[in-house]
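These are the structures in question, set out in turn.
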Structure P
Amino acid sequence: MPTRWIPSIKALVHGVCLLPLLKLIEMYRSGALGLMADPVNWITHFTGYWTLFLLLTTLAVTPARRLHPRLGNLVRFRRMLGLYAFFYATLHLSTYLFLFSGYDLPTVLSGVRAGHPGVVVDEWKAVWPTILDDLKKRRFIQVGIFAWVLLLALAATSPAFVLRWMGGKAWRRVHTLVYVAAASGCVHYWWLVKKGVRAPLPMTLALAALLLARVAWSARKRWRNSVANG
């Protein structure tokens, strides 16, 4: 991929990654969300799906660029895709915190507009016991928040200046946690859906293939080194 193409392709990738958000906004503005039987549940699954899809796409960058030297510049898009995965993961978590948990967002917004910012804290105090109870009872919420915390750590350490501060070796070690985050996301998906539903299977198989590709590449590299060293 010629370097001169990268700015144009980056703009295209930004546009594609923003399409799910634009769809959500348009469905809200058109009233299509309000016509659904369970709009909160739909938003939850929609944002969760795009989180996993973009996360797996991020993981696919490295094996794809190894296929041919001309694909080496694909690494320029990995950070962007990872940050979009974190963005949709945050939307996914926010759907639970501000819509599903019982947090009265319209009342809070009205209170803030009326000059009563304390309503934000008051509403949190009202719903926090319910959230804690959900955390204790529901494993899929526990593993989902665990995956989000990992993605938060990866997003926070993604800038170039953090890489320089940490050093390449430590930075790479931390960023291997992306596989743990992706696996946790798949587990979260399986535990979320009803028994017998196979919707998480394609994502799980894709992650398994990416993990196998990483293992195969590492084994091949070790074999080449052993041959080179006699």
Structure Q
Amino acid sequence: MNKVIKKIGGAIVDLIIVALVLLSIIISISSITAKANNGVPDLFGYSPFSVQTNSMKPTLLEGDYILVEKCDAEALKVGDVVTYFTIINGNRVVNTHRIVDVINDGNMLQYQTQGDNKETNPEPDEALLAPGDVIGLYSGTKIPKMGAVIDYLSTQMGFFLVILLPVLLFTLYQIFNLIKVIMYNHKVDMINAANEATSDEVKEAIIKEYLAKQKLEEAEDKNE
């Protein structure tokens, strides 16, 4: 029973370590590609983003992790949920809203966007969206709460506490187990060697004792 529990526990630990390594890979790839692509991460052809507010509730919630795919920025239509660059409070940020109107006067194409959450976004966004600011189209794939996890792991403290430290401890634990196995095998080898040496000595003693008895018996026979 204890062996089964240990095996299950070991399998769970292995799965956790694999998950942490995968998360670290995702974070690393996203960070590297974002720096090389003007702030737009690229994860196997998709751009992953963490939803920062509830402006798209109930479609998207704060903390969701969404995948955005590249699209023809001039072929978008009303109802599409798009991720784009915009200016909020003087800062250039990434936002995800729904297109509610397409404005095309023949000279310039622009999109009117609005968040699905009418409590926080009762009116369409003031700034119109130009095709050149569109990052991509929301693919419909989201992982609830994963965005919040990714955001925390992207910080130095989060990466150290949740990924680096557990992996380091697991590595040290495996090294400790390896040393134990090596020492155990060495001990077994020493015991086997001692047993072999002891066996030879016992054999020699038995042979000597037998020969001594034989000589003694022969001497007694001669005396008789």
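Name the one structure among P, Q that distance in nm of label points 7 Å out along Cα→Cβ at positions 4 and 180 of 4.5 was derived from.
This figure was derived from P.
The value 21.1 for mean count of other Cβ atoms within 10 Å over residues 44-51 was derived from one model only; which of P, Q is it?
So the calculation was done on P.
So if we calculate distance in nm of label points 7 Å out along Cα→Cβ at positions 20 and 172 for every structure here (P, Q), which label has the highest result?
Structure P gives the largest value of distance in nm of label points 7 Å out along Cα→Cβ at positions 20 and 172 among P, Q.
Work out the source of 13.9 here, i.e. which of P, Q gives that when mean count of other Cβ atoms within 10 Å over residues 28-35 is computed.
Q
helix-only ellipticity at 222 nm (-39500 (n - 2.57) for each DSSP H run of 4 or more, over all residues; to 500) was computed and gave -26000; which structure, P, Q, did it come from?
Matching structure: P.
Any idea which of P, Q comes out highest on distance in nm of label points 7 Å out along Cα→Cβ at positions 100 and 132?
Sorting by distance in nm of label points 7 Å out along Cα→Cβ at positions 100 and 132 in descending order puts Q first.
Hey, Rg and Dmax of the Cα atoms in Å derived from one of P, Q reads 20.7, 76; which structure?
This figure was derived from P.
Rule-based calculations on the coordinates, nothing more; no lab input. Just so it is clear, the model here is predicted, and its values are computed rather than measured. Cβ atoms are built from the backbone, for glycine too; each structure is taken alone.
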